[in-house]
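Some structures to go through are shown next.
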Structure 1
Amino acid sequence: MTRIKLTVDGMAVSDDVEPRTLLVHYLREQLGKTGTVVGCDTSNCGACTVHLDGQSVKSCNVLAVQADGGEITTIEGLADTVPDRADGQLHPVQEAFRECHGLQCGYCTPGMIMASVDLLNRNPHPTEQEIREGLEGNLCRCTGYHNIVRAVQYAAEGEQP
């Protein structure tokens, strides 16, 4: 077992983990962060995307021990990253996905939102092509991506955190 210390959604945590434990399994099984979805376990789909030290990573491709000392934001803690947000209020990108119907079954949605936030943090006013390229590591089997792209455009037009 290896001792790790992290900040997850603003809370300091410290746990003993098997060195081979994937970050996605640590978040879900030890911390109860089930919004981080296990999709393919091969880093192909992006459903497990979280932010590690401010950048999106596929948590099925990161060992929990590799995140030691890091700051992780999951979909559950995303709204809390926006200053002056009332409790229960969505992050602007979450709101945009809701408003633009950027989801169907919802399985890919947490990862898509986390990747979209990272994209908008790096490029606050992306073109449609830049959005498509920025999200190409996240797969959706239901929507055809049209409304997801619209949601990112909608979020880019609004207030950014």
Structure 2
Amino acid sequence: MAQLHRVRLTVNGREYEREVEPRMTLVDFLRHELGLTGTHVGCEHGVCGACTIIKNGQAVRACLMLAVQADGAELRTVEGLAGADGLHPVQQAFIEKHGLQCGFCTPGFLMSTVELLEGTTSPGEEQIREAIGGNICRCTGYQSILESVELAAQKMRAGQGS
């Protein structure tokens, strides 16, 4: 039996502490230990972007990290986007511009977009393409996703939502 390691972290503003096996991935920790199933497991190689979360302000692939590597970190998952006053502007923009279809890739796109827009208020198309370039969608053809990110930027500049 593997020796367990204590992990303390903050996820979506809430503090957690758990004993985990050293080889447990962060995505498995979020899904199985914390019940936060919005972060999806796709390729498990960091290629598809479905498991993208924000760790200490930076988008990361939760399938490539171990839970023990997140000890002491502040994490944001898709479950932490909406507030008491409604959806995050990025979520609302993806709905309005039809930036999702099956929804499997959507959490990763949302989190990549949040990271972009928290650092750049008026990104150009090239910046948007770069920010979401690590996320794969097999349904939308990407044009509606680009339009969603552009609308989300407008909403955030206007101070709409979170």
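On mean projected area of the Cα convex hull in nm², for residues 86-141 alone, which of the structures labelled 1, 2 is highest? Evaluating mean projected area of the Cα convex hull in nm², for residues 86-141 alone on every structure, the highest lands on 1. Comparison across structures 1, 2 (criterion: distance in nm of label points 7 Å out along Cα→Cβ at positions 22 and 38) gives the highest value for 2.
Out of 1, 2, which one gives 4.2 for distance in nm of label points 7 Å out along Cα→Cβ at positions 30 and 150 as computed from the coordinates? The read-out was computed on structure 1.
Read-outs: derived from the displayed coordinates by stated rules, not from any lab. Treat the numbers as computed from the prediction; the structure is a model and nothing was measured. Cβ atoms are built from the backbone, for glycine too; each structure is taken alone.
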